Structure P
Amino acid sequence: MSKKVKTKGYNYYKEFIAVSNLIVKASHMLNETLQDYDLKSLEKKLVKLHEVERTADNLKYEMMEFMYSDFLPPIEREDIINLACALDTIIDLIEDILKYIDMFQIEKITPEMIKFMDLIERSATCLHEAVKELKSFKKPKALNEAIIAINRLENEGDDLYVQSVKQLFVDKRDHIETIALIRIYDYFEESCDSFEDAADIISSIILKNS
């Protein structure tokens with residue numbers, strides 16, 4: 001009985017906003033870490049970022065629990081699951097970037113990483129705006145503008161990835177360092193892609209409910 005009462009008062013849109021806000025927070029934390037980079041303090045910052053990731057996980061699990069006992073969710077269950085998982089993936093990938101920087105013991109952040117970070121932070125802001133507008137999907141102008149911006153940033157990420165990897169070979173860096181940086185650039189690029197994946201799900205929700 002208590003679970004049904006909680007489910008009745010559960011606001012999916014509010015919880016999606018809470019998760020997207022954590023994405024913005026994670027992107028800020030990553031940005032601050034890279035802008036004021038110190039390899040010696042990296043593990044401590046990674047622990048703090050992991051706490052944000054765990055909070056997002058808990059919100060997702062709670063959402064799934066409520067949804068399975070909810071008689072009539074505001075949008076299709078499949079869409080709720082897909083968007084919840086897509087948002088969770090974004091935070092996972094942001095954390096993975098820092099994990100690999102720590103794992104490979106990168107001593108100096110490259111200019112390309114800062115450029116990637118800028119794209120991720122801007123994508124996080126645009127996604128947060130889209131998620132805040134999700135409840136107004138029947139009037140999707142602001143939603144569509146945010147989605148278009150995310151798609152444009154993802155395209156910039158693709159171009160930056162190609163340029164970044166190419167520059168490693170132009171510079172003729174040490175082989176081990178090159179392998180490590182390519183792997184890190186992979187995660188930056190995947191992170192940019194993950195925002196577009198979430199935006200595509202939101203676009204699908206708009207179309208289904210128009």
Structure Q
Amino acid sequence: MSQDTWDALKATPLAEVRRRAAIVGELTEVRPMVVDDAERFAWNDSGGQSAVWYFTPDGLALLLVFDHESELNLYAEGDYALQESLYRGVPESLVRLVRDRPENYESLNLVDSETGRAIHYAGGVFWFDGERWRAAEGFLDHCEREGLAPLIESGFGYCLGDYAFGREFTAETVIALRDFDGRYEEASERDAALVEAQEVIDRHAASRREVGVSER
């Protein structure tokens with residue numbers, strides 16, 4: 001599933017990725033933020049897993065995923081230097097968006113005890129270079145040294161599940177993905193969720209038309 005999600009993300013235009021990130025964030029009730037000049041959207045499952053997106057005006061993007069039960073949970077180890085190393089290869093213009101920033105629910109800080117510098121934790125670090133998505137070199141190198149499968153251990157597939165990359169992004173799809181664990185016990189709850197999802201998708205339809213992105 002993780003590899004399929006990665007392939008589907010790479011095949012999705014960045015404007016559509018941003019649109020889905022905004023919609024899923026709103027449905028997850030995570031308030032969007034502006035960090036310097038970048039837009040931040042996020043998802044969490046209220047259980048320790050998260051996906052955080054940053055989109056810059058010059059067409060770059062940063063994606064961080066976190067699975068708290070993974071061996072890539074460096075926050076549990078308190079290892080600032082190792083966490084910093086996972087960002088190696090990512091442009092500084094993107095890394096600065098998560099360095100020495102206030103903590104939030106999706107992104108706590110790892111702090112260097114000697115310098116006081118801080119960086120947001122992440123189990124998986126990915127970025128868009130203007131043409132294609134890449135996994136950070138430091139993240140890949142650490143996984144290779146430790147014998148870890150990057151996409152699997154980072155929780156990539158699970159953390160990006162609600163975005164439905166590679167599938168048609170409709171209210172029905174969104175709610176079906178959110179209901180995989182029987183979240184909506186009553187039909188009326190599911191119906192209300194469908195209405196809400198459609199309203200959110202409709203609000204973001206204008207931006208989709210403006211950039212000429214077709215729904216997948």
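General observations
- Of structures P, Q, the largest value of FRET efficiency 1/(1 + (r/R0)^6) of positions 19 and 163 (r between Cβ atoms, R0 = 25 Å, to 0.05) belongs to Q.
- Value -11000, calculated as helix-only ellipticity at 222 nm (-39500 (n - 2.57) for each DSSP H run of 4 or more, over all residues; to 500), assigned to which of P, Q: Q
- Value -0.38, -0.51, -1.19, calculated as log10 I(q)/I(0) by the Debye sum over Cα atoms at q = 0.13, 0.15, 0.27 Å⁻¹, for residues 43-98 alone, assigned to which of P, Q: Q
- Source structure (of P, Q) for relative contact order in percent (Cα under 8 Å, 6 or more apart), computed value 29: P
A short reminder: the numbers here are calculations on the coordinates, not readings from a lab. Only a predicted model underlies this, so the values are computations on that prediction, with no experimental measurement involved. Cβ atoms are built from the backbone, for glycine too; each structure is taken alone.
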